Structure P
Amino acid sequence: MATRKHSKSLIVTGRNVSPALEKALDGLGHTDGIIEKIPASIAAFPSGESFAELFFGDEDQYDQNAEKLKGANLIIVQSVSAPVAGSAMELLLAVTTAKRYGAASVTAVMPFAAFARQDREFERRFASVAAEDFAKLLKAAGADQIVTVDLHSKAAEAFYKKHFGADKAHFLSTARLTAEKLAGKTGDKTKIVIGAPDGADKPHDRGQVRAAAVAKAAGLPEKGALFKIWKEHTGVNATKINRFEGDVAGKDCIVIDDMTDSGGTLKNAARLLKKNGAKTVTCYVTHGLFSGNALERLVTDRIAGGSYTIDRLAVSDTAPDVLKKLDRLKAQYPGLEKRVTVLSTADLIADKIKSLHGAEQKPQAQKTNGLKRD
C-alpha cells in the first residue's frame, strides 16, 4: 500500500527519550499541524519482557484510530541506550506493531544507536557483527528508514545504507552544536586545540574527522588547531596511548568523543594533555554511556598537584540515563554543575523529523493477523 500523499504523519515516543526531546516532539504538532503525536505504551512487564501498544489509553476511539493508522507515516523515537537490550526490543516491537495494524511507512529515530562498535569480523574469531545484525533486524521488523546521531563508525553507516538504501539512512552530526558552544568562548582562538581521544592510527577515523569538522566550524586557525592521539587495545574495554602529536602547552584543549563507555580512553587522553602542559581540558561527548561509576571517576579524577584532570565536561542527552546520573552526582558533589553541561540534541533531531515527514514513501505494509497482548 502506498502512503497517501500529504497525509498527516504520526509520531510516538518510547520510554528512552530525553525530556528536552520529548518536549520538542510535543511541539511539532502545534507548529504546522502535519505531525500528530499519539499515545503509546512502549515499555516492559515487571519480568523485563518488552511490549508495545499504540493508542494506549485511547481504546474507546478504536475505529477512528484504526483509520488514522492505516496508511500513515509513523515515526518512532527511542534511544537504544541503557537498558540496551530492553530499549532495542521495545523499538523492534513498536515497529512491528505499527506495520501489523496498517502503517504504510515507519521511521525509526534513534538518538543513540547501540551495536555500532561491533562493526567487523576478526581473523580466527567467531564474533558478532551486531552493527549489521541490528540494521537487518530493524529492516525485517518493518522499518523503512532510520535517523540517528553520530553513529560510531563508518562501517556501521555502510550497513544501514546497505539494508535501507542511502536515501533512507540519515546520520546527524553534533559537530555544529559543539562548534556553536566553542564559538562563545572568549579569548585568543589560537590558544584552543582540538582533537579526538584516539584513532589517529586509522585512515579517515570518524573521531579524527569529527574533531577536524568542529575545529573548522568553530573558526579555529587551520595550522596548529589539532592534536592527535594513537592508542592500542589491551583488553575488551581497556586501552593505552602509544603516540601523541600536537602543541598543547599553555593551551585550552578540547577533546571530542562520540561515545564514552568506561571512560578509560577519555581519562587517559586528558591526563596526557595535562602532562604535555595543557592549561585546561574540556571534553565534549555525544553519547555518554558511562557504565557503572565511570562518570563519577571522570569528573573527580585529579592529577598531581590536586587539579582536576578534566576541567569541564559537556555531554549530550542522546543517552537519557546520563541525566539521572548527573543529578545524583550533583547532589553528592556541590559545585559540579559548574563543570558539567548537558547539550540538548532536541532541535537537531526535531528539525530532521520535520524535514522528512512530508516526503512520500512507498513501502509495502505488512498484512498479518492482529495479536492481543494478555
Structure Q
Amino acid sequence: MKPGELFRKLDLLVAGLTGLRADGRFDEPNLDGTPGDYVSFESWEWPQGVGLYGLYRLWEFRRDEPLLRLIEDWYARRLAAGLPTVNVNTSAPMLTLALVWARTKDSRWRPALDDWADRAMSGLPRTPEGGFQHVVSDGVNRGELWDDTLFMLVLFLAAYGRASGRPELVAEAVRQFLLHAKYLTDTATGLWFHGWTFEGRHNFARARWARGNAWITAGILDFLDIAEPEGGVREFLLGCLSAQMDTLLELQDASGGWHTLLDDPASYLEPSATAGIAYGFLKAARLGLAGPRFRAAGLRGLDHVLGRIGEDGVVQGVSYGTRMGRDLQFYRDIPIQPTAYGQALAMLLLAEGVRHAGP
C-alpha cells in the first residue's frame, strides 16, 4: 500500500478512536474486574492510555499540530475532572503525558506527573523481589506479575525519569523489565506467559497470550528508545526480543495475523496483537535489529490489520480486556469489542508501515 493510502487509514483510525463512546452500540462486558468505561475516549483507564500513546506517536511522526492539541485538551479535561486512584492500569495515560511534557515543558503537567510517579514508587504494592504487583482498579492480584504491567506502568516511569532528570525512576524501570523477564519468559519457546504468582509459584494457565506478547515485542523496542539502557541490560533485552520474535515468526498464520493463543490455531485471529507484533517486526527491521524475513512478516501483518479497519475507522475483531486466565479456554472465550488500544496498536503499525511503503 502506498503512503497516501496508509495516511488515509490513519486518519480513519483517529476518528474511530476519538469517536468511541459507551452509548449502547457495543456490548461492554466488564471482564477484567475493573469498573468504569473501557470504551469511551473520554474515560481515564488503560485502554484510553494506550490510545493516547498511539495518538502521540502518530503526532511525533506527522507533526500535525491539531493532533497535539487534541491530546493536550484531553489531559486538560481529565485533570480538571480529577484523577483516579493510582494503580498499574490507571498509570497508562501518564506515559503520553510524560512524553508530551518532555517535548513542550508545559508547566500544567509537571505537578501531576511528579505526584503520580511518587505515589507509584512509594505506594503501589510489591511482590517478592520488588516487582510491581499487578493492582488494578478493583483487584489487588496479590503476589502476581503480569506482562501488561511493563507497558501500562513501567514505560511511564522510564519516560518521566529520563525527561525530568530522576534516574531512580529509570533504574526502577530497568529492574522491572529484568524481573518480569525472569518470571514470565517461557525458556522453551522465548514467548512470554501472561502472568506469574509467587503464591504457589506458577504461571497460571501457562498461556502464551498474543496481546501480552505484543506488549512485550512493542514494549521492549520502545523501552530501548525511551530509557536508552546500555551494555548488559540492552543486550539482555535484545536477546529476549530475538528469542521471542523467532518463535512468533514461526507461529504467524497464513493470513498474516496471529491467534489470540499464539500456539493454538483453533483460537481466533486477533488484530490488536497482530498490530503490536507486526509493529515490532517492522521497527526492529528498520533499526537493523532483525532481518528481511521479519520485515516481510511485519508487512503481512500490516495487510491483515488493514483488512480489519472498517470505513468508520474502527478496528474490528479486537479481543476485549483480559484478566488472568486459570485455563486456556478462558482466552478462547474472550469476546470481541472495539477498544482504544485496538485503535492505538493499529496506529503504531500503520505509522511504522509508512516508513516501509513504496512511493
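Work out which structure the value -0.34, -1.17 belongs to, where log10 I(q)/I(0) by the Debye sum over Cα atoms at q = 0.08, 0.14 Å⁻¹ was derived from one of P, Q.
Value -0.34, -1.17 for log10 I(q)/I(0) by the Debye sum over Cα atoms at q = 0.08, 0.14 Å⁻¹ corresponds to Q out of P, Q.
For which of the structures P, Q does the calculation of helix-only ellipticity at 222 nm (-39500 (n - 2.57) for each DSSP H run of 4 or more, over all residues; to 500) return -18000?
Q
Out of P, Q, which structure matches 0.80 when FRET efficiency 1/(1 + (r/R0)^6) of positions 84 and 220 (r between Cβ atoms, R0 = 35 Å, to 0.05) is calculated? Could the numbers behind the result be given before it?
Details: P: 0.50; Q: 0.80.
Value 0.80 for FRET efficiency 1/(1 + (r/R0)^6) of positions 84 and 220 (r between Cβ atoms, R0 = 35 Å, to 0.05) corresponds to Q out of P, Q.
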Legend entry - For 22 (relative contact order in percent (Cα under 8 Å, 6 or more apart), calculated) the corresponding structure among P, Q: Q
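Given 3.4 as the derived value for distance in nm of label points 7 Å out along Cα→Cβ at positions 180 and 300, which of the supplied structures P, Q does it correspond to? If you can, show how the numbers build up before the last one.
Values: P: 3.4; Q: 2.8.
Answer by label: P.
Every number in this text was worked out from the coordinates using simple rules, so none of it is lab data. Worth saying up front: this structure is predicted, and the values here are computed from it rather than measured. Cβ atoms are built from the backbone, for glycine too; each structure is taken alone.
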